[in-house]
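Enquirer: Heads up, there are several structures right after this.
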Structure 1
Amino acid sequence: MLTIREAQAADLDRLLELYSVLFGKSILEKNEETVRIWNHIMTDSMHHVIVAEDDGKLVSTCTCVIIPNLTYDQRPYAVVENIVTHSDHRARGYATACLQQAQRVAEAANCYKISLATQSKLESTHKFYEKLGYDKDDMTAFTQWL
């Protein structure tokens with residue numbers, strides 16, 4: 001049974017396993033710093049880690065962060081990152097469900113927009129995001145890795 005929900009503190013280990021799919025590495029290390037950051041995320045009301053759980057297994061996730069803003073009538077905006085679906089569970093609507101929940105979170109916060117960035121160069125990935133209403137031609141994004 002599929003459940004879409006916000007991550008809970010106890011989800012950290014399973015979320016790290018899912019993130020290992022995103023980065024193509026074995027499980028990311030859980031250490032004191034990881035736990036500190038996770039606890040901060042869990043207490044930040046503007047930070048939403050959305051997960052899709054199917055029969056007790058985390059199969060997809062995205063992160064939606066609400067950013068307070070002084071422009072656009074002081075309406076916040078949302079940034080969606082860390083979108084991943086376990087390779088064994090793709091093409092089943094899990095990422096769609098997570099991103100739709102992120103949109104509901106942004107709408108509830110009265111955001112004027114959601115921004116999503118991907119490192120994927122796959123046209124199929126771009127078409128997936130466009131199908132959900134994201135416009136790759138609407139803005140130009142630049143990244144400076146630090």
Structure 2
Amino acid sequence: MNIELVRATNEYKEQLFEMLTEWKNDIVVNHTDISPWKIWVNDFHDFDNYLKNLDTKEETKDGWVPDTTLFCFDRDRNIFVGAVNIRHYLNDKLLKTGGHIGDGVRPSERKKGYATAMIGLALDECKRIGINKVLICCDKDNIGSIEQRYWIQL
């Protein structure tokens with residue numbers, strides 16, 4: 001698996017549109033959404049606005065904490081296979097549900113090991129930005145993950 005986590009840029013616009021369109025169609029057809037919520041906060045068709053507002057820079061009055069959204073790029077196939085959203089710290093809400101990392105794999109690439117690999121890369125990113133203890137929560141409806149909450153010391 002030749003993957004890396006990258007920021008969305010104009011260089012990856014075509015790959016991002018392809019993945020998000022597939023993902024959105026799957027949500028409509030199957031009524032399930034196993035994805036980091038942050039990739040849907042803004043309309044990706046307005047790409048400049050999407051890029052500008054993808055990350056939260058400071059805590060907001062409605063409780064959103066600073067975060068970074070990265071996309072998992074398969075270098076061999078030149079496609080995005082998923083996304084992660086890393087919350088830089090946790091508030092009371094995120095301690096109960098959410099944790100530090102939200103992740104998701106595009107529908108056509110699920111059950112191929114990408115989620116596990118992405119979490120490993122996201123943990124590296126957490127360490128790089130100074131998060132030394134990471135809370136990961138798995139949603140009970142996510143059949144690809146084991147339902148649990150666990151802390152990882154980096």
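All of the numbers you see were taken from the coordinates with simple rules; none came from a lab. Bear in mind that the values here come from a model prediction, so they are computed numbers and not experimental data. Cβ atoms are built from the backbone, for glycine too; each structure is taken alone.
Enquirer: Rank structures 1, 2 by mean projected area of the Cα convex hull in nm², for residues 94-133 alone and report only the one at the top, that is, the highest.
Expert: Details: 1: 3.0; 2: 3.4.
Ranking 1, 2 on mean projected area of the Cα convex hull in nm², for residues 94-133 alone, first place is 2.
Enquirer: I would also like to ask the following. For distance in nm of label points 7 Å out along Cα→Cβ at positions 22 and 110, which structure out of 1, 2 has the highest calculated value? It would help to have the intermediate numbers written out before the result.
Expert: Values: 1: 2.9; 2: 1.3.
Answer by largest value of distance in nm of label points 7 Å out along Cα→Cβ at positions 22 and 110: 1.
Enquirer: By the measure distance in nm of label points 7 Å out along Cα→Cβ at positions 70 and 118, tell me the structure among 1, 2 with the highest figure. Can you show the working numbers first?
Expert: Working: 1: 3.5; 2: 1.2.
Going through 1, 2 one by one, distance in nm of label points 7 Å out along Cα→Cβ at positions 70 and 118 peaks for structure 1.
Enquirer: Which one of 1, 2 has P(r) over Cα pairs in 10 Å bins from 0, in percent, as calculated from the coordinates, equal to 10, 39, 38, 12, 0?
Expert: Working: 1: 10, 39, 38, 12, 0; 2: 10, 42, 38, 9, 0.
Source structure for this number: 1.
Enquirer: On to the next question. For distance in nm of label points 7 Å out along Cα→Cβ at positions 38 and 62, which structure out of 1, 2 has the highest calculated value? Please report the intermediate quantities before stating the final value.
Expert: Details: 1: 2.3; 2: 1.6.
Going through 1, 2 one by one, distance in nm of label points 7 Å out along Cα→Cβ at positions 38 and 62 peaks for structure 1.
Enquirer: Assuming 62 is percent of Cα pairs over 15 Å apart, for residues 46-125 alone as calculated from a single structure, say which of 1, 2 it is.
Expert: Working: 1: 57; 2: 62.
Of the structures listed, the value fits 2.
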